[in-house]
1. One of 1, 2 was used to compute relative contact order in percent (Cα under 8 Å, 6 or more apart), and the answer was 28. Which one was it?
2. Compute FRET efficiency 1/(1 + (r/R0)^6) of positions 33 and 49 (r between Cβ atoms, R0 = 30 Å, to 0.05) for each of 1, 2 and report the one that scores greatest.
3. 1, 2: which one has helix-only ellipticity at 222 nm (-39500 (n - 2.57) for each DSSP H run of 4 or more, over all residues; to 500), as calculated, at -12500?
4. Among the shown structures 1, 2, from which was the value 42, 31, 13 of Cα extents along the principal axes in Å calculated?
5. To which of 1, 2 does the computed value 0.85 (FRET efficiency 1/(1 + (r/R0)^6) of positions 25 and 41 (r between Cβ atoms, R0 = 25 Å, to 0.05)) belong?
Structure 1
Amino acid sequence: MGSYIDWMRSCYFITVTALPAISVPAGFTPEGLPVGLQIVGRHQDDWGVLQIAHAFEQVNGIDNRFPAIA
């Protein structure tokens, strides 16, 4: 994305819906930049969103990986 404001659009569009959402790490680009996944749930289903995020992190195994330091 061209700027920080462009990137923020992907976040605030979900925020204005008032639905529960969480971002989880999903990996790295070939250049080593972090990539995330935003999970959005049903109205007032915060617990469900947390469960899905936890399950994704367990399967993905990204929690112990870090980008290379330049």
Structure 2
Amino acid sequence: MTANLFAMDIVQKQKDFLIDTVLMAGVPRYEWYNMWIDFANNPTNAMKKNVVKGRLDLLLIFMLRMAEYQMM
């Protein structure tokens, strides 16, 4: 995904930060699978949708503010 969004590829350390700090907010990575499956199995459940959408919104906003995106 980052190759399509940024003018240059970001390093693994940046990717890890985006996943662990921004998307997961300190929750272990394996919990994302559970969150996504819960949402996918119940897409009309507002609480499950808001959990996934909220995290993805924060991630995208953060990525759009990064210098690597601004260089496009």
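1. 1
2. Going through 1, 2 one by one, FRET efficiency 1/(1 + (r/R0)^6) of positions 33 and 49 (r between Cβ atoms, R0 = 30 Å, to 0.05) is largest in 2.
3. Values: 1: -12500; 2: -18000.
Only one of 1, 2 returns -12500 for helix-only ellipticity at 222 nm (-39500 (n - 2.57) for each DSSP H run of 4 or more, over all residues; to 500), namely 1.
4. Label of the originating structure: 1.
5. 1
No lab work stands behind these numbers, since they all come straight from the coordinates. Quick caveat: nothing in here was measured; it's all calculated off a predicted structure. Cβ atoms are built from the backbone, for glycine too; each structure is taken alone.
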